[in-house]
1. Which structure, out of P, Q, was relative contact order in percent (Cα under 8 Å, 6 or more apart) derived from, given a value of 30?
2. Can you spot which of P, Q the value 66 was calculated from, given it is percent of Cα pairs over 12 Å apart, for residues 33-80 alone?
3. Give the label, chosen from P, Q, of the structure having the highest value of volume of the Cα convex hull per residue in Å³.
4. With mean count of other Cβ atoms within 10 Å over residues 41-48 as the yardstick, tell me which of P, Q scores highest.
5. Work out which structure the value -13000 belongs to, where helix-only ellipticity at 222 nm (-39500 (n - 2.57) for each DSSP H run of 4 or more, over all residues; to 500) was derived from one of P, Q.
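FYI, it's all coordinate maths here, none of it is from the lab. Here the structure is a predicted model, which is why all the values come from computation and not from measurement. Cβ atoms are built from the backbone, for glycine too; each structure is taken alone.
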Structure P
Amino acid sequence: MNRIAKIEKLIMIPLFLTGMCVCLYGVIMRYIFNNPVHWIEEIFALTLVWAIFIGFSSALKNDNHISLDLLYEFLPKKIQRIFDLVGYVIGIMFSIFFIYYGSLMVIEAYQIGGVSLDAKIPLWISSIIMPLAGVFLILAYIEKIINHFSRKSIEEDQDAIRIFAG
């Protein structure tokens, strides 16, 4: 999983930096040289959307997703772990949805042969992030499930039950 995290960063960071550089170039061309470049918006949107979609799995691995844990914190550890597992299963189903329908989008865009208006980027390239992000998300959820059932987690549960039981 560490290799996958490195691959994600190797993709995500250059995309984000490229998006920022393209945006800066666009601002300079528009406001300093009074010569707007129209393809800037497409490249900027493409690179940032790609970086964000790849960042979904990184956020999941690091528990950086938004969560509402007001009630969750008051539940016993065992119930929390059941809720966690249910959430992971739902997340995997969502990831499969991403992969399946994202793949259909890519195939359709490839068959049609469409390109973006200004930058002339094939639309299948824009769409391929959906199944790719789904794969990264499934791997992150699998890692979460493995950690969920790891020996250390089971021992923590037993300790929590002993403390809770008195």
Structure Q
Amino acid sequence: MTAASPRTALYPGSFDPLTFGHLDVIRQGAALFDQIVVAIGVHHGKAPLLTFDERAELIREACAGLKLARPCHFDVTSFSGLVVDAARSRGARAILRGLRDGSDFDYEMRMAGMNAALAPDVHTVFAPSSPGLRHVSATFVRQIAALGGDVSAFAPASSAGALYRALARRT
């Protein structure tokens, strides 16, 4: 008899920057999976504010500090192709996605359908945002920070600090 393989989920995104909304999805996923691979999308046509290394370190630091009800291993990787290929390459049988509202639901359901057609063995699992975080998006956090606003209610302090430093490098 062989040992059971860990239940692994891939959580893809840009994480530019990591927000409390992302951590909410990770925390929910940790209750369901033994391992979560946070996969940072690297697309040559996009220029994120934070480097891959900055984002990876912020994710590792935040995941290490999570208080969880059960053990979960976290890993961080990059991907540039299809998310289902990234999931398969990491041994993930699930793709973890967060849902904030109805527009997210519509988009994510279409994406889940396409992914299921491409890889029927990789399932999509949705985590609904906690009520106090439904308004948080990395896009809004970047915009608020760029305009000099305080993002401490939306992102961990280390993530907010990295974001402000990245914005200062661009000026």
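1. Q
2. Q
3. When volume of the Cα convex hull per residue in Å³ is calculated for P, Q, structure P comes out on top.
4. P
5. Q
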